[in-house]
Structure I
Amino acid sequence: MFKLDMEQIFNVPAIRLFDAWTKVEMIKTWFAPGNMKVPEASADVQVGGKYRIVMEDESGEQHIVVGEYKELVEGEKIVFSWRWENSPNTTLVTVNLQAIDDNTTKLHLNHSEFIEEGFRDHHQEGWTGCLANLQKIT
């Protein structure tokens, strides 16, 4: 199994980042890499709750990710499963938020359980693009 780990500093309180990951209206503003859009998103933010995010590229092709929330600690941690809608493979995403001070937060993202190194590398590119968009809205 393969995993990826990424860290990034954001100049916002941890709760603002938590909200960006858990509130649908905010998810729609950043949760796709590059110039992709999020025309549709739903999230039942509770342990056992499901989410679905539609990412759409400039040609109109859609990439849909679904999953279930496994652990939620407000302002600190989000754990959820991750599966592309037409794929049998499920991976796990853990987002830890560490408040450095009142307006600075370190985000640590761990995406694990990849069955192939290439899948992990492709997701690392995607997360890099997503986090860049998250940085723009926070």
Structure II
Amino acid sequence: MDERERHDRGMAVRRQVLGDAWVDRANARKTAFSGEFQELITRYAWGEIWTRPGLERFTRSCMVLSTMIALGRWEEFRLHVRAAFNNGLTRDHIKEVVLQAAVYCGVPAANTAIHHAEAVFAELDAARDKTP
């Protein structure tokens, strides 16, 4: 696969997982400074890793949530909580990821993750309730 194909496959997966609106906003915010980084993550994170056949998206999503908890990357955690639903996870699955992370990443990190996940759930519920 060449770089263009990897980018195109990555962009398709990125849109499926994160949603068109989020990807469109990210692309609109690209600058001369950040543009190459956006291209890099589209090609390699999304086009190389997320498209691999070895793990299904459900598992990859669980792994990303766990990693973001371990690293304390709360903005990315919130993004991937939203994305997890596109990969087949439920709120109960996300809760299980956080409980698992409590043992391996620490209770304080899991406590913060619970608060962030609940905030995302509330945002999603509010958006759903506004939809006619």
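I have 12.1, 35 for Rg and Dmax of the Cα atoms in Å, for residues 15-62 alone, calculated from one of the structures I, II. Which structure is it?
Working through the options, I get structure II.
When FRET efficiency 1/(1 + (r/R0)^6) of positions 47 and 95 (r between Cβ atoms, R0 = 25 Å, to 0.05) is calculated, the result is 0.95; to which of the structures I, II does this value belong?
I
Where is mean count of other Cβ atoms within 10 Å over residues 23-30 largest, in which of I, II?
I
Among the shown structures I, II, from which was the value 3.2 of distance in nm of label points 7 Å out along Cα→Cβ at positions 71 and 103 calculated?
I
Suppose you compute distance in nm of label points 7 Å out along Cα→Cβ at positions 55 and 119 for every structure in I, II: which one lands on 2.6?
II
With helix-only ellipticity at 222 nm (-39500 (n - 2.57) for each DSSP H run of 4 or more, over all residues; to 500) coming out at -8500, pick the structure among I, II it was computed from.
Label of the originating structure: I.
From I, II, which structure was relative contact order in percent (Cα under 8 Å, 6 or more apart) = 32 calculated on?
I
Looking at structures I, II, which one was P(r) over Cα pairs in 5 Å bins from 0, in percent calculated from, given that it came out as 2, 11, 19, 25, 23, 14, 5, 1, 0?
Clearly, the read-out refers to I.
We did not get these values from a lab; they are worked out from the coordinates using the rules stated. Worth saying up front: this structure is predicted, and the values here are computed from it rather than measured. Cβ atoms are built from the backbone, for glycine too; each structure is taken alone.
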